[in-house]
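> The data blocks that follow each hold one structure.
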Structure P
Amino acid sequence: MPTCYEVWRYLDELIPSSQSEEWDNDGLMIASGADCKKALIALDPTAEVIRYAAQNNFNAVITHHPLIFRPLRNIGDEKLIIAVKNDIAVMSFHTRLDANSPGVNDALAAKLGLADTEISGMLRIGKTDKCSLDSFAQTVKTALNSPAVTFGGDGNVCKVAVLGGSGGDFIEEAIKIGADTFVTGECGYNAICDAADAGLNVICAGHYHTEAPVLEMLKTFIITAFPEIMCEIYESYPLKAI
């Protein structure tokens, strides 16, 4: 049985820290030398996720968003206390998993059924059968099981760029690489309006829902290398809408 640290070393090599943004704080959040019999995979290391891991005897929690992002001033966070008390390793792969191939954006492109996908920096760009924007927005909503999508533009859809999470800063790049449509999680109102004026359709399908497809990829990484580990994906979407 591999230890939690051995799982960490494997993933750290597969998704190297050289790809992390300078401002990021991803990596091994809490170390443990325990055997890794059970691993819980989630997008967010919320208190609910860590409590579930402790209650169900998971040895490791593997997430996209970091457990510790800003410097700690004290050890008063319930998540940290529960994880340490229960000897649960926590490892997070944030911007390095955004940049990695395969990674967040490859998983998103595959989930949307894009063909002939290519890499352009952080973006992935691929093709879909030509259709209306309304029709493709519905396809995105269904594929990602998103509760709602917002979109702007009025052109047809054929060449699609994708970036999970917050993609507003990548609109100009999507235009430069010839995309007619950009799918992301969220971006500003003015950015969507400006993109439409420039001829680019923009579909925002939710930060969580555009990144969540990578969870199955993380699970595959682990069980391929360590088939003896029991892996479970936890749906950690924290928002509600009325």
Structure Q
Amino acid sequence: MIQSIDVFSSSISFSEQDVRDKTVVVIDVLRSCSTIQTALENGASGIIPLGDNDDAGRYTRYLDAASVLLCGEKEGKKVEGYRLGNSPLEFTEKTVGGKTILFKTTNGTRAITRSSGAKKILIGSFLNLSAIAEELRHEEDTEIVLVCSGWNSRLSIEDMLCAGAIIHKVFDFNMPEEASDGVKVAYGLFEKFGEDIPALVNECNHAKRLRHLNYADDVSYCSQVDLYATVPLMHEGVISIRK
């Protein structure tokens, strides 16, 4: 039985203590978590998320260079010298199949690495919404934290909407007892706008930024619900899909 559930609005809005020994779902709809999901579905062997101060070089020293791809973005744009950016549509089977991906993004991987004290870290988005909810329903005697990555330390409405959708599914469309303010906001947002997820995502600030950078197709792709039925899980610093 789930003991409690809480929601945090950005990658820096929580402390280490807030997530310690809890089950964390990191949500970054546009685009890190959607990209992680896609890369793994397309055969990537694992993804190593890098935090703010992580040096990719120290990882590549211990990995076969032929099997590693350095990927990621800063402020939405692919980092110079990286193999791929943060567009899920770039992470095709031909490109990432069998590869280990070193992945660094402005918001999503920061949220993941800052959650390292959690008992379990899951990766969530609209692409695997029902799979995430089903996974959480089977958590026993657990406190759950939904970490919305946000954008540049601020709230992103698409991540909060996804958190609200997860809460609705986990609790069978009932508000959890003794809900925190974060839960109430996410729950209420989904109640109001959940019938047309793509429309709200399309109008959010980050979608507008991505369209300005010519990533309109990413916005459409990441707005799809239940495209996949798997849940990426982080174990010993590597994200993979449990077999």
Structure R
Amino acid sequence: MAKVVQKMDPNSLEVLYRDDRVMVINKPSGLLVHRGWGNDPVVATDLVQRISGSKQVHPIHRLDRGTSGPLLFGLDKETAAILGKQFSEREVEKRYWAFVRGITPEEGIIDHPLPRQKDGPRVPSVTHYTRLCTFERYSLVDAWPQTGRLHQVRRHLKHISHPLIGDAKYGKKEHTDLHKNRFGLDRMALHCWVLVFEHPTLHTPIECIANMPADLAEPFAKMQLEPASWERRIEARRANT
């Protein structure tokens, strides 16, 4: 069971981009996006309403409770419709860091059909990945889905026998418990670090980058994973913007 955020000051939430039409926050692990998905006392939509001062707050995509990273909101219905179309037409880039069981190949493409929603028909689904570094019999990978299906990165990594550490649904409890007890890794080890979309009125690309969060970086430091392996990728992205 993923941890639940019980209380949060909106001012402590990192805002990655904001104007009068769009807001992108850096969602922490444990924060649910929308109250309709659970009975949590704190959800991202409420926090964004308080920060923006607007009641017209529309989450454009989903990040699972346990996943951290950029979360996009439209601040009016028209903007939300435009941004939603970008997601449905695969015009948005998302990249994830995932810490998984086993030593993955250096790079690969996972082409395996998945449903768009729970109990739906399976449709073509593709995820690309590269391995960043390893620790004992585990790997940190950079994964970017070409399509947007339910739990795509999690399910695809499980499909190639490299499930996420901390994933109660698709992973293994023994590996989750081991990393929690040894290194204090008490969350799902999946972080979205890049989100790129086209601004709905400016028609320019907006790139949001979320650094490795402390609740992953600190356990990784105890494992002596090399920070340069992911920091180099951040630097390269920022150099090109």
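> Looking at structures P, Q, R, which one was mean count of other Cβ atoms within 10 Å over residues 8-15 calculated from, given that it came out as 12.9? Working shown, then result.
Numbers: P: 16.5; Q: 20.6; R: 12.9.
Label of the source structure: R.
> Additional query: Can you rank P, Q, R by distance in nm of label points 7 Å out along Cα→Cβ at positions 72 and 200 and just name the one with the largest value?
Numbers: P: 4.0; Q: 3.0; R: 1.1.
For this comparison of distance in nm of label points 7 Å out along Cα→Cβ at positions 72 and 200, the top structure is P.
A short reminder: the numbers here are calculations on the coordinates, not readings from a lab. Only a predicted model underlies this, so the values are computations on that prediction, with no experimental measurement involved. Cβ atoms are built from the backbone, for glycine too; each structure is taken alone.
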